[in-house]
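Below: a set of structures, written as structure tokens.
Here, each number is a calculation from the coordinates, and none is a lab measurement. Predicted model only: the values in this text are computed from it and were never measured. Cβ atoms are built from the backbone, for glycine too; each structure is taken alone.
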Structure P
Amino acid sequence: MSTYDCVILTEQRYLNDSKTDAYKHNVYFEDRLVYHALEELGLKTLRLAWDDMFFDWSTTKSILFRTTWDYFDRFDEFSEWLEKVSKQTKLLNSESLIRWNIDKHYLLDLEKNGVHIAESHFIEQHAKVTLEQLHDILNWKETVLKPCISGAARHTYKLNLENLQEHETIFQELITNEAMMLQPFQNNIVSKGEISMMVFNGQFTHAILKKAKAGDFRVQDDFGGSVHDYAPTDEEIEFAESCVNACKELPIYARVDIFEDNNTNIALSELELIEPELWFRHHPEAAKILAKAIKDTLDNEH
């Protein structure tokens, strides 16, 4: 008999609230919204760091990945833990979806299923190619280079024909160890921003607009980006829901990051199915929608 219905996963840094660190407080507050929404539905809930050594994961019916934001810095350890825990309890989202979504090659699968993605060129590990050759072959003048397994803009570089040489050494080091991707620089992300659309169990709930600070191209708040409430168009909502439906199984939660590409079409920049910030503080009702989806999923298993 399970002791808990759902354990909300975080990491050690965010286990406790903070009165002085607004970032930590937001993480804690949003996880509490989900916690209370689950408890209101009668689900016994706990919030733990994913690497808690003392918890028996088989004592919970499910675990919900929320703010496990150190996973890509401890990827091997996380991967091993994921495999082990998936045999003991239900993962939300599933292990298969998480492993698929960790590597940005997933964008190619979505593209095959009819989703319009940001134009992308994948450079596989150990490829014998230089940045200059790539830009020449692709005929791209301004680009963004990033790893296929990444987060928080790790090793993300804005390139142009003038600065290729100074990035060549780091590019060769990276490509020895991992696959990379190159994309044309998207001007509208800088001028108009990137829209994050939250979709729970296939249903859109709310959106926010992320804008880069003046002089930067990264919209993450780690780099001074700002966040604004956003009312999406019907077309944007339909696009976000179609992205989620193009997955190999329906995720219980998803954040669909979209933008207007250089040809003024709606395009997917990323589909976040592991531990996306879901901006519940902008739309607390959405926590209840997620909780209801979790309860329905657990009820259907019995």
Structure Q
Amino acid sequence: MKRKIIQSAINISSSDEKIINKMTESIGQIPGCLVADYSSDIDHNRSVISILGDEKNLTKAVFVIFEIAYETIDISHHHGEHPRIGAVDVIPFTPWGITTMEDCIVLAQSVGREIAKKYLMPVYLYGEAALIPEHENLSLIRRGGYESLLQEIHRVADRKPDYGLTRLHPTLGAVAIGARNPLVAFNVNLKSTDIKIAKEIAKKVRGEYGGLTRVKAIGVNLRSRDLVQVSMNLLNYRMSTVVQAYELVKIEARRYGVEIQGSEIIGLVPLECLVDIVGYYLSIPDLKISQVLEYHFIENFD
């Protein structure tokens, strides 16, 4: 791929169809900006809008989302299963094609400064864009969620934002903006309503507890579906694969006599990741990404 492309999977603290449709339709009117995917979950009360573009177009898209969020979302009244600190909760920038990580770092910092200035709100830089080590890990920035940050932002040293005021915006809250490599957001649903089981399995999967390297996991109650879920972020899908995550959840679920209801991928997923899944479950150990027809279109006919 010889073009300069940046991906941004923007996380919105709302599952309201009207709000998300307004955002995607408005972004779709920005020349050179593509809404590649979007999805919402009522239990998480969260949506993810995946956008592709260059620095200029993505910056426009971010501010379109903020303007709509400012008009429609009040984070102080938000209720949902997923951790969050703001109405527009997370904005990651991921390099593709000839884009470099440094390009994404510069973009994250530039957008962060502009948002802090325009909306008078706290901005945290995470991942490769982090300015201090304590902010590299997104989960540490969001620990305890909005309620915890509301109490600690002005008095706990590592909760001070990188840009903006040391108090949450009345309706927008705060935002985390980062630069990172591709991750896979992968969820496994269990045939159970016992949230304790989902949380115990998530703990076994999480890298920090000796599970899979570079994997984040939480247990989530999906009340609308009478299920519980192990919700995961695979921060390095080559180091810890979707297959490994799925099989480990399945093994741990058997301890409790629980079956898998199904799984889901949120947002975009690299082709290489899907090839690995197909190769494993069809017993084709030497299946290569170069055997996928569309791969050659991407690489040679861009």
Out of P, Q, which structure matches 61, 43, 40 when Cα extents along the principal axes in Å is calculated? P
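If mean count of other Cβ atoms within 10 Å over residues 25-32 comes out at 13.5 when worked out from the coordinates, which of P, Q was used?
On the way: P: 18.2; Q: 13.5.
Considering all the candidates, the number was obtained from Q.
Name the one structure among P, Q that mean count of other Cβ atoms within 10 Å over residues 193-200 of 17.2 was derived from.
Numbers: P: 23.9; Q: 17.2.
Label of the originating structure: Q.
Here FRET efficiency 1/(1 + (r/R0)^6) of positions 113 and 177 (r between Cβ atoms, R0 = 25 Å, to 0.05) has been calculated and equals 0.25, so which of P, Q was it run on? Could the numbers behind the result be given before it?
On the way: P: 0.25; Q: 1.00.
So the calculation was done on P.
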